Structures are given as structure tokens and as C-alpha cells.
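These notes open a run of structures that come right after.
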Structure 1
């Protein structure tokens, strides 16, 4: 059965393979290397300003401040800029459910429903049906940007990006030969992360000391502590009788402090209505679980880099007692940054777009994942706030380590595309040579140059007073 999204008829494996080979004839793999900013390239600062127009005004300077902190932070916050650039690059025409923002820090650890640690893509705000190459190029570019920020030479940046793309290609070749159901159920438990890291070290011939077993085990242990009880200790306060969310403006501000009493009550009621609507998006068993909790407090929370300024709330829910709590994040979902350059989402609610994309790309998604329409007319999705989440900081990796970690993410991205696209056609396009690896690695280092330029533009706009930035938040 064909898995190209939107295709009305099943297609056999041989025809899918031939589609990939035909795409290679139309678009030689080496052509993915040749890109430079066109003379009429949209102004990246204007792209950021256009996004700011729909966001909470007093939070936008925090977003700019976070993006200014480093070139990699700028890259994280600028998926709309890169989407605009990618729209001018050649593609095979093979479509997947794209992550839309596949950079290194959007991969990480989280807890499965069985409370096991798994590693996967973990951010889907920009997910949309689109070219698989865009995800691969964004991931490879993030590796080059991270390697450069870590002081790696241009050659090491190129090698790290090449390792990342090679891991994606080789994983896709193996997935194309895997039984369909086995691929659909495949996921990466934390212990297998160690095995793949060691395998990549051996294949590439480099050492990644920060990804050594004893270091990864510490990361795993820390992730396991990031649960609702940890959030209870960090995000709440009590007078001995009433439990409520703490006030730590501007990053965590209870609804009761954001507006006057009457307005705060109205906003709180709106969030309650949104959560009621959210329950309808859950399976019956999960709805029954959520309905055993009572919402006791709500606050606005600032999260991420690119998302700063979108409306995001955390809800504190309580079950049978003080320590029986659940924290849900209610996050505004806007149109994907890919949408201006592709077919628009077929979902009437962008929260549903995010949730459906995540369920397709993750083998073991959050059981509390759902969507809602807010009383303000905005779309939202809901997920558990802390669910054993953890990650690897690329800023702490050696030159070899950046490539090995990029390879882990490349493997993981290929697995996601295998669920949300056509692994047979993509594998047939990629082939067994390193032509695609070399081309995208070259693109990645070129894009790191562009990212540096854009980062300097943001700094100049702030210095000139065109934009306001708040630092260190």
C-alpha cells in the first residue's frame, strides 16, 4: 500500500521504487548542494516582524532576546525564515508528513505510556505534508550551525553534517527493506540509543565522549525525574490548604495576576471551556482518565524560542490529594511556517494538525495529546507539561560528538518519515552512494553562513532601535 500522503490508490513496492528512481533522473542528487540567497530574498527581520503581529506584544522582546543569544538560538527561532529559503530549492516531489522544524534540539527523550524512556522527534508545531528534503536540510544545517558555534573548523562542520545525512540515508535504506508493520511499530528506547551512538562512532571513526554510556545514563536519570511531582515542587506553592501555581513573571504568571479580577475570571472560564472541548478530542479511555482530575489553577507560561509570544498556558489539575497532580500545557497552534509555500492544512483546527502529525510521526505519543478551540477563536493543542523529558545539549559536544548526535537524529528522522511518508521511494532516490550526503552537507555549511548573516541583522535591528529585545530570560 502506498504511503504517499493524499494518494487515492494503493501502489505496489516496485512502482514506489521506480518512482524514487525516476525522481533521481529528474533531479540528480548533487543538485541539492547548489544554493545561495537570491537577490530578491525576503528580509528575515520582516518575516520575524510578521510573526510578531499575531503574538502577545509584551512577550515578543523575550523572543528576540533569546534569538540574539547565539547563532544557534537564532536558527531555532527562525523556522519561518528557513522555510522561505527552502521554498526556492529543488525537490523530488515525494511527500512526507514533515516535522517542519527538524533541528537538533527538537529531538529528545520522553516517557512512553508504559513509562519507558524513548528518543524521538519531540516538536510538531510546524508539521505539515511537504518535501522530505526540507526536514533533512534543516537538520543538517542545524548540525553545521551547532558545530560552528562550538568552535569547529569548516571541515569539521562539513563532516558533522555529512555524518547526519549519511545516517538518515542508511537508515532509510534499511527501513525500505523492513516489513511494514515492523517499521510502523519501531521506536528507539533509551538503551538502544547507546548502541546506535557506539555504532556511529565506529562507522565514522570518531569519539563522542559526551555521548559515552556513563554520561548518557546521567541524562536518562535526570529525564526520569522530570515528572509531575518535579513540576509540583518547582512550579507550585501552597499555604498549607490550597495548592496553586507560583508567580515568576514574566515566564510564569498566574491568570489571576494577568488581568483584573473580572477579566481574570473570564479568561479562566475560557480556559476551562477549552479544556472541556479538548476532552472531546481524546479516546474514550483517556477522556475518562482526564475527567478524574479537577482544574485548580492556571497560568501563562513562556516556552521555547520560536514559540515565544504565542499564547501558552499551563493548567494544574488535582486528583485525590496534594501529591496527585497532573500538569497540562495548552499551547496556541498557528498555521505551519511551511504553509505559505505548500498546500494549506486540510484541518480546520491547527491544533488538530499538530496532534495528528505527532501521532503519525511518533510511535508512542503522549496519551494526553489533544486539541481544542479557545473562546478567543484561536486554535490550541494540549499535552502533558513534563513527561520525563530530557535532551542532549549540542553546545557541549566535541566536533566528533556533534556528528554522532546528528546521526542519531538523522536515524530518528528517517524513522519518522518512514511512518509518515514513502520510505521505499525515498530510499530508491537516495541510493547507496554518498552523493546526497555530500550535497546536503555542502548546503548545510552554506546555510550556516546565511544564518550568521541573519543573526547579525537581528543584532543590528535591535541596536538601531527597530526592535526591542529583553535578554537573559
Structure 2
């Protein structure tokens, strides 16, 4: 361990501003940690030659990683976690990558992800599994699991992630991190994309502190030229909201999913404990769930849109690289998703979107009564590696098994465009992290940052580090 391993990005940047360290020292220390720890974690799959930090940003010289999905860095391998794209190299920078550099961040590599982000675990055939620092035999969650493993193990203080249905928040919960999915269109996807899958996909980061997430969102948010729409601008910088009084919030809480799934008692208890704590500090707490979740049109719309999106991925890359996948280049579960999407027409896709937008209007009306909705982020802690993976004989095995964990409608935030976050809130009996999920009103990241900072102050998590960083070690918090 070095002096910088467990400092958040804000603290590291402050050392540079005070000239107590050179920006290059932070990078050198991070590269040494990566060399030592990444062979076991398999969090980073592509190295990027560090560029000197750009001056003037909030994070001068702070080491950073980007996920090997969606975001493109010119001259760097781009695989999307797929053997089909193993030889692809990006020819241009995504606007978000440019904004990361303007923020002063120094990108050192790309992180492991599942194939095209279509799985809740990061175990691609191309690179092999990313391993959870709290227990290397368990999943990190997906699809931003490589980024989560890197931040949780202290390789870097924060890393890029994106979220189409929980892919920031699920790895945050299983790796003991803070993960915010911003409001739809808060962070741009251009210039390659403007309105990706009607805004279901969002970009941001995984962090160990609330303040890092808020400060970077200030630095990278705002529309690109030509964006079809953008999020409502905040009243003031998000970093100012961290530590600001949240006021007396109207909080809805639920610890039971809509289906018949079994919730791990430790994860349900974490939400109940959080609710009791929030009542003690003055908030109003009720048992309630948003309107529209139980509607048949919600499930029908999700099915149509997801299948169409899966097929779009296939068609997009066929056109971009000029050929379909060869035999053995696509994993069984992804291949099944691609085939299911073949039968969905353009009219079906638009019909599915309209069904989901109806649900979004019901949820928006429900948020006239409540400020946030809190549930467990997932139904249980991370499963052993292999449990959420499809096979040749049973391609959808992993998808079915995921129902034992993904049971609290994390994708609702993507459907409605509302901001949502996973906040660390204790550990289970085996020493593995637990996360609670908070869904907020559209455009209202400010309330989420205030509430997260309040939880962080009364039940801090950054002082807990995974001790299972070497093969054969026992998972525990140190």
C-alpha cells in the first residue's frame, strides 16, 4: 500500500494543487498498484499511454480508467467485451473522454466488461472474469464490474462506468462503492450517438466518495452540439450540494420485490436500518412503491425495447466493421439475445417505447408525493463466478439465475430518466458489502447528493477496504 491508495480523487487533486506531490507521482503510484494487483483482479484489460494532465480542471493529475464499452479513446483498442470486436481500434474521441481530460484526469487504461454490457456479471469469454476484491471468487456485478473492482481495490480513486439498466449501481453495491446514474441526457454520448436507445443509457463513474461523483458530474455534464435534448440545468454546482442540508424529505421505502423472490435478510435489514436512521434525523418515511411498476405494459414494453436494442447492437457493429460475427465470436447468451431481437419490428420498438413512457408519466405523478424511493440495490450479495453465465446447452441460464439478485426494478430509473444511486450501507455476515438503492425525481440529482452525503456522514464507508487482495485470502473488511 502507498500513501495515495485510499485517498479519494478530491484529496489526491488537493495534494497536487498544494504542490505536495507532482501529478506524475499519482500516476506512477497508480501504475505500481495496477502492476501488483491487476493480475488477480483482471479489472483492466487494455493499457493506455498516460498523457500529461491538462491544467485548470478539478482533478489535475488524478489517475483514471474508462470502461471498454461505449466510450471511445482515439488510437485505443475497443472491444465491448466481445471476441467479435477484438481487433477494433477507435479512430476518434468521444466527447466525454475529452471532458475527462479537461477535468485533469489521466486515463491509464480500459476496464473489463461483459459482452456488449448485456449481463449482470463481468465474465467475458474474451478476457475472463473480473474478480471482486472483497472475495476474488465472486462476481463484481455488471456491466461496469471491471471499473468497480479497480476502484474498490484502490487501483484508482474513480473510474468511468455506464448504465443501461443498473450497470453502474449493481457493481457499486457488490463492491462497496458509491454509484450514481444521472438524469437522462445529463452526460452526453456524442459525437457518435445522440439519443442512445431513447436515452436509456447513461454515463458517469464509480467512486469511493460522494464528493468525487458530484464534482466530476459538474465537470462533464451538459449537452454536446446537436444533442436531441438535454437535462434541466442544476440550480447550482452539484459539489455544493454535498453536505448541504437535504431538508425534511418524504421517503418511500420497500424491502420486498414485486415477484416471489427471496430477499437476503441482511439486505432487507439494511434498508430498514437506513429508514430508521433517516426518521431519526427528521425525514418522513412510508412503505410505498411507485405507481406503474405492476402494470403489464411495463413488462411488455421492457421486453420489446430490450430485444430491439440487442438486435440494434448486432446491426450497428455489422455495418461499422463490415462483417457479421464469425463462428465462435459471440457468447451463447448474447447470441440468443441477438436472435430474439430479430423478430422485433421498428413498429414494435416504437410501441414498446410508448408503453414505457406511459409508465414514466405515472412515476412522475407519484413523485409529486415522495422525494425518493429506497430499496435494496439487489436481493443478495455477489454470487460465485459462473452462476450468471449462459452455456451452449442453456444460453439463457445466467439470465434466469439473475432473477435471484435483480429484483428491485433498477431499470426503472433508465425507463423514466430519473437519477438513481446505490449507497454502501454495511456488510453481511460474510463481510461482503451491502448497497441500498435510492431513486429520485427527474432532474433532481441535488437531493440525491445531499441525502447520500448525509448517509455517508452518519455511516461512513470509505474507511472500509477489502483485505482479500491476494489469492487465498479470507474476504473481510479492514
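Taking -0.53 as the value of log10 I(q)/I(0) by the Debye sum over Cα atoms at q = 0.09 Å⁻¹ derived from one of the structures shown (1, 2), identify that structure. Before the final figure, lay out the partial values.
Numbers: 1: -0.60; 2: -0.53.
Value -0.53 for log10 I(q)/I(0) by the Debye sum over Cα atoms at q = 0.09 Å⁻¹ corresponds to 2 out of 1, 2.
Assign the value 6.2, calculated as distance in nm of label points 7 Å out along Cα→Cβ at positions 213 and 261, to the correct structure from 1, 2. Source structure for this number: 1.
helix-only ellipticity at 222 nm (-39500 (n - 2.57) for each DSSP H run of 4 or more, over all residues; to 500) computed as -15500: which structure among 1, 2? Attributed to the structure labelled 1.
Assign the value 37, 22, 20, calculated as semi-axes √(5λ) of the Cα gyration tensor in Å, for residues 133-388 alone, to the correct structure from 1, 2. List each step's numbers first, then the result.
Values: 1: 37, 22, 20; 2: 30, 23, 22.
Going label by label, the one that fits is 1.
Looking at structures 1, 2, which one was distance in nm of label points 7 Å out along Cα→Cβ at positions 69 and 245 calculated from, given that it came out as 4.2? Checking each candidate, the match is 2. Among candidates 1, 2, the computation of relative contact order in percent (Cα under 8 Å, 6 or more apart) that gave 17 used structure 2.
Just so you know, all these numbers are worked out from the coordinates, no wet-lab data involved. Predicted model, so just to flag it, every value in this text is computed and none were measured. Cβ atoms are built from the backbone, for glycine too; each structure is taken alone.
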